[in-house]
Structure P
Amino acid sequence: MDLRHCVIPAAGLGTRFLPASKAVPKELLPVLDRPVIQWAVEEAVSAGATDVVLVLAEGKESVAHHLLPDPALERRLEERGKQRELEAVRTAGHLADISIVIQAEPRGLGDAVLQAADVVGDRPFLCILPDDLSVTDPPVLAQLWQGYERHGSPILALARMPRSEISRYGAVAVAETRGRDHRVTDAVEKPRADDAPSDLAVMGRYVLTPGIFDALRQTAPGALGEIQLTDAIAMLARSGPVWGVEYEGTLLDVGTPAGWLATNIRLARDDPTLRTVVRSALAAASA
């Protein structure tokens, strides 16, 4: 079945970025010349998605506004001859068809994905957490969709992590490996280092099939009242095939202030129009 939807959970409060995220959602913080949410949508579109479902909390509608057409702004820019800015605004507003669903209560990532069930329907779909940027060709989501075409099952983005860091992620148990593809038999959310079933971590990008919605409805909330997507994926793996792709390339953190700063510096250093500015600023700071 052809790809159509990408679900982007973006309902979190962004507490790590307070007070910067008090009035501006963290998904609208800029990375170079465009906000985090646009990077995520561009990756989804490059993988083949045409429709993006944003899962938002009340009050975060401005995340969607960035991705919608703005005829009044476009008209003003055109009248003033600001062609470069006009093209940038038009690009952001016409990347994909945007739908919004609201997560009424902060009940976890699994609950956020479940809110998209009526929009997605009975089709496989992409899901991306916009806390990391893909800087590889093809992007990570595209590599996952290629994995779906090979296996026809849910696909997880996997990366090997030191045992000392695995507790920050979901970790998977695998029963079979074919090159960079691993058949997943279990998934555990943020295990202790000694309890992790492997050093393969789930990295916040997925191809999910409609069965995930029934699994989420059956998933009991955890200690904090949150429904974990990892638990629902583990349920699917016990009843049918689930595969993970150990993707090629790099994901850059923009979900923490330190990661966001480092990513901006790295990408600016590699940008032909900005690298001189970065080098000059760093040289001045170290003088």
Structure Q
Amino acid sequence: MNSKLEKIEQIKKLMEEADYILIGAGAGLSTSAGIEYTGKRFTDNFAEFIEKYHFTDMYSSGFYNFETEEEKWAYWAKHMYINCIGMKATKLYKDLFEILKNKNYFVITTNVDEQFYKSGFDKERIFAVQGSYRYIQCSHSCHNKIYDATDMVTKMIHETKECKIPTRLVPICPVCGEKMETNLRKDAYFVQDDNWHKQNEKYDKFLENARDKKVVLLELGVGFNTPGIIRFPFEQMVYQNNNWNLVRFNKDNCMKFLDIEDKYIDIENDINETMQLLSH
């Protein structure tokens, strides 16, 4: 088994020689960047909601069935602001951009915090499959459009009292009059707007152009929540293409399922530390 530093040198060499680099990013990357859904970051920002609803973390609280829209949006406005709208680019994502900015790259991510956009990555080369905390949509997806919620969220936060927003701030679909929801892939009503389809096509085109080239797939913090989007397809692509190599960065659980031993490098370590090593 090669040492971590030997693996880092292998990865650098592969990236230098690559014609294309495909980045696949999951929740582990943002967690490493400091966007944690538990601990002090959660308790500092959601004290009143913890007291009222006994929430234990931001992930599980996202599934809570609020009794009223006023309560729901009081929570979600803060959640959207803390994890996306009010966040600047994190150091880890900026470090990653510095490593990749001059490469022929494309990003596919299940993260909904927009860190790739904020950190300088070309928005035309990002496919955010699962949506974004910055947008809302009709809960029944009656029309194929999403809406920037930045101003709405800011107003909600400023006017939240006792874990409720004023009724006049509750968003209503401008087309059918139904409730609005965050634009997140959580049910069959997820809106895939024109831009979603455009970026999906660009992703497919990137893969097509890279087919017979030297390609490095950098998989960053992808677990088993939605493995069918990045983790399993990345292994399959490397298995099927001779000049493709997979580098899997994860704090734990770097297991693979296909026989790609000679085209696979795993770094089971904190992604922050790994990026520092790759930068030098």
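No value in this document is a laboratory result; all are computed from the given coordinates. From a predicted model like this one, the values you see are computed outputs, not experimental measurements. Cβ atoms are built from the backbone, for glycine too; each structure is taken alone.
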**Study point:** Among P, Q, structure where FRET efficiency 1/(1 + (r/R0)^6) of positions 190 and 214 (r between Cβ atoms, R0 = 41 Å, to 0.05) as derived comes to 0.95
**Key:** P
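If relative contact order in percent (Cα under 8 Å, 6 or more apart) is computed to be 24, which of P, Q is the source? Working shown, then result.
Numbers: P: 21; Q: 24.
Structure of origin is Q.
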Check your understanding: Hey, semi-axes √(5λ) of the Cα gyration tensor in Å, for residues 30-69 alone derived from one of P, Q reads 17, 14, 8; which structure?
Key -> P
Study note, to complete from the structure: Output 1.8 (distance in nm of label points 7 Å out along Cα→Cβ at positions 54 and 78, calculated) maps, among P, Q, to structure Q
